[in-house]
Structure I
Amino acid sequence: MDSKAQLPIYRTSCILALSSTDIWITAGDQITRWNGSSQEETMCLPVSFSVNKLWGSSSDSVYAVGNGGNILYYTGGVWQQLQSGTTVDILDIWGGFNSTTGNEEIICVGSNLDTGEGPKVLSITGSSVSSLSTKGLPWDITGVWFVPGKQYYLVGGGVFQKTTLTDSVWIATSDAVHFEVGGIRGNNVNDVFTAASFGEVTHYNGSSWHNYSDQLPMLDGGLGRVAIKGNLVIAVGLAAQQAVALIGKRIE
């Protein structure tokens, strides 16, 4: 990035890369769009809140979720607030297209980590928000990832899954995770990573989970986010009040 570009002055909270030339960066109640070489615009959100995560299927369909149960939807060049029905902090969002039903599925999750309130699991359809079952879940749910119509994962005080959204109960699925899980992402149902407290990273290969604790240093802190693309996985967090990033590369 050009060091002279006028990026937001607040702490960056998340990044959404729709393409190499369409990158959305959140900081405070502002979102800056970057075209790969320069800043295109900075948008001030109509509601002031801490944005925790962005997800979108295109530059004309982007969701921002954050503290206080806030959900905003960007379409037609305008942000609109969606009624979530909760004041619980929304910590993560993910979506995808279900080829069987022909519908886009979007799920966001939240918990108030300071007060122990939660969990909330919400489904978004366009500008409509509805609650999903939380049966089988602990209060502390912090992340979501899924492949529509195949496998749905929630993480926090464990790893939980179901195979269809209509299943009423979330099932604890991994005994490989020992600490609080901050994030989960995957390439497919047989290539899933989690990132957790004390630098714990685990991987699911479609049949079993593997814990990489024997290959990674224990951190005085935790990993809160993980991302994977192809053979590259990156987990980020804080350790001893310092930012930390762990990078893994698969060698074929």
Structure II
Amino acid sequence: MAKPLRFQAEVSQVVLETMDVLTFRFDIPKDVPFTYKAGQFINLTVDTPEYGPGNEQLMRPYSISSSPTEEGYIDLTIKCYDDGHVTKHLREVTYVGELMTIEGPFSTFHYEEGMADTIALIGGGAGVAPMRGIIRYIFDKHLPVRMRYLASCRTPNDMIYLATLIGWREQHRNLEVTHTITRPQGFDWQGPTGRIDVEKLMVYTPPEETELFYLAGPTEMVRDVRKALQDELKIDKKRILWEPWG
């Protein structure tokens, strides 16, 4: 596992993914030997003097949404909240060229060559961020890994990386992509609806055809999916890697 480092990195690009999700690209200084595994996270320290004494610097953990094969930078895909000091700063104050402190990488939630030939990537909200990095890593390394991506979103407008995922699915036969929508009212949505449950897991991520399950997203969602996998589908906990956020 790579040794955690602490260094400053510059924001070089900001991409709007959805109305409340942004991807921030940080250029890694050439003299910093930063390496990581697909799916890991870092701690980001942001200068936030606008929030007054005691809040001049705030740190938050964020999953890396880029792949180790994408050299020279890392991407962080972040959901922004009106009442979140760091995410509000990122959305309203951050500018290209701003320096922030990165520390990491951390976590055993990752994929690297040889870990499994069939994986399920199950995410909710911005919890799909590490899934994007894992998929890109597998494609760039030309690994014969079958991937099933299952994401839960509030509405069709909240589907992160949609264009990218559609493009990848059309180019690669080893990727299946499914979204389930929890608030379909008012949308012309023909796909699955409701939260991820046992029935959806059996249909879209068949346990008998899956070696490893990756779960990331809101704490409640991750807890419920873990419970469904372990208690109802009898999946060995060693086959489940999970990362709750918020």
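Laboratory data are not the source of any read-out in this text; all were calculated from the coordinates shown. For clarity, every value in this text was computed on a predicted model and none was experimentally measured. Cβ atoms are built from the backbone, for glycine too; each structure is taken alone.
Structural remarks
- Origin of the derived value 16.9 (mean count of other Cβ atoms within 10 Å over residues 53-60; candidates I, II): I
- Each of the structures I, II was assessed by mean count of other Cβ atoms within 10 Å over residues 29-36; the largest value belongs to I.
- Origin of the derived value 2.3 (distance in nm of label points 7 Å out along Cα→Cβ at positions 13 and 197; candidates I, II): I
- helix-only ellipticity at 222 nm (-39500 (n - 2.57) for each DSSP H run of 4 or more, over all residues; to 500) from the coordinates reads 0; which among I, II: I
- Read-out relative contact order in percent (Cα under 8 Å, 6 or more apart), computed value 8, structure in I, II: I
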